[in-house]
Each structure stands twice: as C-alpha cells, then as structure tokens.
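Enquirer: Okay, got some structures for you below.
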Structure P
Amino acid sequence: INSIPELLMDTDGKIVWQYNQRGCSFTTLTSEDKLNFSSFTMGDNLIEFVSAFNINKQKAEEGQKPNIDKNNIAYLSCVPWIDFLHVSTPMNLSKIDTVPRITWGKVIQENQRYFCTVNLQINHGMGDGLHVSNFFV
C-alpha cells in the first residue's frame, strides 16, 4: 500500500492530500472473547510488519486500545477458514471513505503450489484498476 501513491490519498470532500504512509488496523479477540481493535505502523519490510503485528495483537488480546492516527490506516481482514471468490467490506456511505481494505482467505494447495485469494477494496475516486493491479504486482 505504502508504495502506491494513489492508495495513500485521502480527501475531506474539498481538498485531496497524500499521506507519507498508512498504518494498518485489524480486529482480534481478547482473552474474554470480546472484539478489540489493533493498529500499528506497517514498517518497511515483512520482518518489521510481522514483528509489529505480533506485538500489537498481544496488546489487543490483553484489552489495550490502539494508539495510532485512525485517519491514515488501511483495514486488514483475514478469513483463514474459507477460500472465497469475492468479499465486500462495510463502508460508511454517509461520508467519503478512502480507507483501503485488504482481505485474504484460506491458503490452499494445488499440485505442489499454494494459492490464497486476496481482495483489495479502494475508493474509485482515488485510484482505479491500474493502481489495484500495481498492488498485486
């Protein structure tokens, strides 16, 4: 996300601006099986991402609230139980919503190869198919 300028765009309906980077937000269950949110800065590589994810997941499971700017995040969702063809995530239609949403599903194996469906949902006013395809390249 952070390498694609169009996915860093935001607007208040009057002006458009670009963030330097987006953090990410996901949900997790606390030890009491209650839903909690976690947010963190993604980092520059997979190792930093996984480390930050694990630290913040643990905090969320303990009931701590995230400490990140909620305006420049991307929403992450994982549905590891199913191999889906399409997913649509909720959006607040009463305001302009430019938060990118990434959802991935179950990893499946076919003929010595692994596959995982990944869905990217963006505001079409900020980017289009070219920018979505750049995410997957």
Structure Q
Amino acid sequence: MFFNLCVGSIPKTLRETLGDHASEDLCDLIKEIDLDARKDALALAEERLEKKLAIEIGKVGEKISSLESRFSEKISSFEVGFNGKISSLREDIIFLKGETKLIKAELRFLIILTIIAITLMNPVAAEIIKRLLKL
C-alpha cells in the first residue's frame, strides 16, 4: 500500500526516467528516511519528556522537603507547648494532693473536736460516732 502511495507521488517523468525498480528503491529509501525521522522525533520527544519529568520530580522533592521541614517545626513547637502544659498539670496535681492532705487533717481535727464535745455532753453517743467512723 505504501509502495503504491509512494510510487504514485513520484512525478511521472522521474518515474519514467528511473524505471519501476529504481522507483521502488527510491520509495524504500524515502520510507527508511521517514521511519528514521520518526524514530529520531520520538527519541527527541522522549528525551524532552525525561528532562521535564526530572525537573518536575526535583520540584516535588523540594516541596516534600519543605513540607517535612515545616511539619518538623510545627511538631517541635507543639511538643514544647504540650510538655509545658503537662509540667504545669503535674505541678497542679502535686499542689492539689498537698491541699487534699491538709483538708483531710483539718477534717480529722474537727471530727476529733466534735467527738470530744459530744463525749463531754453524752459519752454513749460519742462511742457510736467513733465506731461509725472507725476511729
């Protein structure tokens, strides 16, 4: 099919001068040149695409590095704040434990004073209260 197309596109005078065999050879040569040109064009396009891909991959790598750096900074900042808050909460818990112990001691003291007062007024009631409170 290509031969017929090729031979048909060769001017009549050139075809008559060359003859059928030479016309076929000329068509084969044109076909080879066309095929080589297509291969070269494809190779060039492939090379350009590879270069563009390499550039884009580099850009993506830079963006990833930038994001990693930003995330790392944010995480570090968060950790500092978080650790500070944990430290503050620990201090608050220690303070509240101390306050709780103090309140317990004050309550025990008030209970003992109440028992002493009740004992002075009614010794039987004082014994009942002591047993209930397991003192």
Structure R
Amino acid sequence: MLYGTRKELNKKLKRAFGDTEKFALLVWTRETVMGAAQDMTDQEADHLLAEIGRTGSGDHAEEGISFGTVLELLAGLRAAPAMVSVPAELLERVSDWAERCLNEQDAIAWNAGGDTPETVARGLAALNALKQFTKA
C-alpha cells in the first residue's frame, strides 16, 4: 500500500511499475475513512489513512481493507495511551513543583494527626512512576 500526496504517490508508482504494466489502484481518502464512524475526528482519520498506507503491498490482498478494518484500527487508536513531547527541563520543573505541593499537603495532614491523604499518595505514586519512566 502507499500513503502520501498525489505528487508523492505518482513518483512511487512510477518507480514501482513499468509504463506498460497493468495494476489496480484502490483509493482511500479522509472522507472515505471518516464514513466508517460518525464520531471520527479529522486527526483520527488522517492517522488511520497513514496506517492503511503502511499496510504491506501483499498484506491486504487476502482480507482487504474494509470499513470493518477501519473500525478495528480506530478502536486500537482510541485504546492506545496518548503520548506527548515535552521539554525535559520543563517536565522536571513541573514535577518538582508538584512534589513539593504534595509533600506540603502530606505534612499538613500529619501535623493534624492524620494519615497521608489518598489523593496525596496517588499523586506521589504518579510522580514516582513518571520519574522511573523518564529514567528509562
């Protein structure tokens, strides 16, 4: 399968096939992909279009790419954890600030004779997980 603009695909097709070689070309557009699910966003459709384009040239021949395939890809996309890129220095500053605030809340609870509040414990655990993740 191929993915890209018309101009990019023209170049790829020219390299892949001779001038007289016959082949069938099936086209998926953003609108076609979005027809599989009413609540699909443009961003999701673009991602799925690229995913369809990454399908190996023979991988689709046996079962095809259908609306069912698109819905499966969409379900996988929505289930995947969202990833973001953040400058490491900014993430470290925000994490340090959050940790200080959580420790202050913990100290307030302890000074009042209470245990560590559940929200503070969850916040500190999340920060610890973040630190472990960023070390990897």
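Enquirer: Can you rank P, Q, R by mean count of other Cβ atoms within 10 Å over residues 19-26 and just name the one with the largest value?
Expert: P
Enquirer: Now a separate question. With helix-only ellipticity at 222 nm (-39500 (n - 2.57) for each DSSP H run of 4 or more, over all residues; to 500) coming out at -35500, pick the structure among P, Q, R it was computed from.
Expert: Among P, Q, R, the structure yielding -35500 for helix-only ellipticity at 222 nm (-39500 (n - 2.57) for each DSSP H run of 4 or more, over all residues; to 500) is Q.
Enquirer: Tell me which of P, Q, R gives 139 when you compute volume of the Cα convex hull per residue in Å³.
Expert: P
Values quoted throughout were computed directly from the atomic coordinates according to the rules given, and no laboratory measurement underlies them. Keep in mind that what you see is a predicted model, and the values were worked out from it rather than measured. Cβ atoms are built from the backbone, for glycine too; each structure is taken alone.
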